[in-house]
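Some structures are shown below for you to check.
All of the numbers you see were taken from the coordinates with simple rules; none came from a lab. In this text, all values refer to a predicted model and were calculated from it rather than measured experimentally. Cβ atoms are built from the backbone, for glycine too; each structure is taken alone.
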Structure P
Amino acid sequence: MSLTKITFFERFEADILSGKKTITIRDESEKDYALDSVVQVSTYETNRWFCALKIHSVISLPYSQLSEFHAQQENMTLLALKTVIQEIYPNIESLYVISYELVG
């Protein structure tokens, strides 16, 4: 079954709404989004809805292959991206890059 909701930490809300953040990197439990589906977006902390996103792709990517390109899409440095990923998903090598666009 395809997921229809996604949450983000509140600290990423402004970057998502401004279009500066165009991907999210998740683990296996959050990879089942259907291409071209529209998902509802809420804050992780309070479950407050703030937009809708259209899913463009879900691509498997090992942690070791994170690059400057991914960091730019996340609107942060590569070091910051790797640090955030390790904080959220410690010791996980298999990740998924979910690309999206803001639709509402």
Structure Q
Amino acid sequence: MDISEVMYIVSDDNYVDVHLEIKGSREKKVLRSSLKNIESQIVNPFSPIYRCHRKYLINIQYFKVKEINSRSMTISLQRYHDEIPVSKKYAEHINTILQIHP
């Protein structure tokens, strides 16, 4: 799995759903792992993958800000209809990163 093909990863108890775009086609892979374990393996200063919520890791290259206000932030995939919440804890950082990488 190429990290640039990962759109986002969502936690589902003891599993994670990895949403991919491979050659213009969407795919989903289910792995038996924790989100924290996946995060420790792929998130680094050179990676486009960031945590935005306790249940989500996103690849910033695929996202845009959908809605932002004083209480919440929602981002969405640029080419699909998936929407992901951003926790207050991560909102400022994610908003800044998405402004830098439109």
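When relative contact order in percent (Cα under 8 Å, 6 or more apart) is computed for each of P, Q, which one produces 20? Walk me through the intermediate numbers first.
On the way: P: 37; Q: 20.
Here the read-out was taken from Q.
Using distance in nm of label points 7 Å out along Cα→Cβ at positions 65 and 89 for the comparison, can you identify which of P, Q gives the largest number?
Values: P: 1.3; Q: 2.2.
Going through P, Q one by one, distance in nm of label points 7 Å out along Cα→Cβ at positions 65 and 89 peaks for structure Q.
Comparing P, Q, where is Rg/Rh (Cα atoms, Kirkwood Rh), for residues 33-80 alone highest?
Values: P: 1.04; Q: 1.01.
Top value of Rg/Rh (Cα atoms, Kirkwood Rh), for residues 33-80 alone goes to structure P.
Could you figure out which one of P, Q the value 0.75 for FRET efficiency 1/(1 + (r/R0)^6) of positions 25 and 73 (r between Cβ atoms, R0 = 35 Å, to 0.05) was computed from? If you can, show how the numbers build up before the last one.
On the way: P: 1.00; Q: 0.75.
Label of the source structure: Q.
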